[in-house]
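In the part that follows, the structures are each spelled out as structure tokens.
What follows is calculated from the coordinates using simple rules that are stated; it is not laboratory data. As the structure is a prediction and not an experimental result, all values here were calculated from the model. Cβ atoms are built from the backbone, for glycine too; each structure is taken alone.
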Structure I
């Protein structure tokens, strides 16, 4: 092991994956949550992966693996079809909430996505790692990030992002026990920088602005940070009908106010409070990876309008598109 007498900003002995990989279960021998399973999780969601999904499918290099996870350095090779620059990258979406510099401001063939740092999602873009943040969140309980002024008190160490962290990272998720995500209705164009969708927009900015999505139907792309409407001519008022209109862990929604003491199973369509229902990026996608193309939360080719037989996946929100 290398030694030095010079003070160091970070004392890491290995990469993030060295601590956050394991064979099975929610955590490994070091009690670190597993984001890269060595064994096939055999699906996603409760009892299979954590909330962010898993890098297993993008790391295995098989078939269309590039589309099944973020191509993080040390986990996966470069996505050969798009290179290193994320789809929809827009410098107008940076810097982030902590005013810590622009993510990927000089993205080129030598800069691959990383877990943290300038080209990463976690931590500050002005740092090369998540310096000291782990020591700020070690109690093993649900932790609310309502005033994310540092990396340590931000949701999942995503600098400046609000949310409520489930104590087991959604391993045993139910409609009443899950992460709580923060959203703001109509906050496209990067006006609000502490939502979970803005965290994604720092890399995929064109997917989170008026020019990238459009402002009305027909939408260019699926909108984010939009509250589900209650108007009688809209299908969204029946969100998750098979679940009694309760919170769906398959197609989760964000809240306008993050609960402070625990997650809620109640969903208020049209609401922007602690029980609100705001569409976000993670309503459809996993953050790390999934067994589905485009890191989706369900099998998209089974979501054919007029043919579906259960109110799952896309039909959780688009209830009248189902055949039932």
Structure II
């Protein structure tokens, strides 16, 4: 297996309230090899002018750290009012910032969990409008030499993203790609290894995150887990990513919380028309493994409100464990 770089996403350590430069220094001190800044809060966004970005780029280069940027969006709607939204200036700003940094990737995420709310537009409507919006941004993204990496978030399945890329007349390595979040796939009723194989040629960045899925009376519950403690086959996924012609950085993203999937609701599963019996069966089998681990005390849901107390030590362990997995 060729060498891959293991880093972090800045969201992991959000409770520490580190500036971007402090985040890079934390990464260096804790043997991470780079940072994906998938988003900045208002305070840090305000200081991220060209001078500051060049300072970040210089520090990263001097310390051999990779940089990936964020702040992109791909759903051309306000996610609360569902009014149309022009994404061009927002994505142009993110692309220009990435260009200053020398970063090739801009992570894009617009929100999520639309299928959980009956007031949301139909998935097909969103895909159609997204295709028109993204095609209009193609030359701008190329001019800035960046790829807009759509995260596998709680928005669209890999099946749907592949159809989106086809509508955009895009090719792998051009102006659109995937930020592969390995745990979010579960929440969209996709078995992570299978979904990775589906979308593999498009992956340009990652959120490496272990996780688990539990069956209960309401349906399924998915949640992040410390790397090595969950039921996602991260070792196989990372080995697949290492086979790609261009190096893909392994950016750890870990956090607390859980997500409820009302799969017993007869109106919910039809919203995932590409879900096969075979893949759903694999997810159910993963829930049995999750239950065994929880019964043995090896796995538990971390509450979001508890994350601030454990985030630093857990990310330190995540870095060590991921490195061990990649070298086995």
Query - For 41 (percent of Cα pairs over 20 Å apart, for residues 85-196 alone, calculated) the corresponding structure among I, II - result: II
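If semi-axes √(5λ) of the Cα gyration tensor in Å, for residues 157-300 alone is computed to be 21, 19, 16, which of I, II is the source? Intermediate results must be reported in sequence, preceding the final value.
Working: I: 21, 19, 16; II: 26, 20, 11.
Only one of I, II returns 21, 19, 16 for semi-axes √(5λ) of the Cα gyration tensor in Å, for residues 157-300 alone, namely I.
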Report summary line: From the coordinates of one of I, II, helix-only ellipticity at 222 nm (-39500 (n - 2.57) for each DSSP H run of 4 or more, over all residues; to 500) came out at -1000; that one is structure I
Report summary line: When I, II are compared on mean count of other Cβ atoms within 10 Å over residues 53-60, the highest value belongs to I
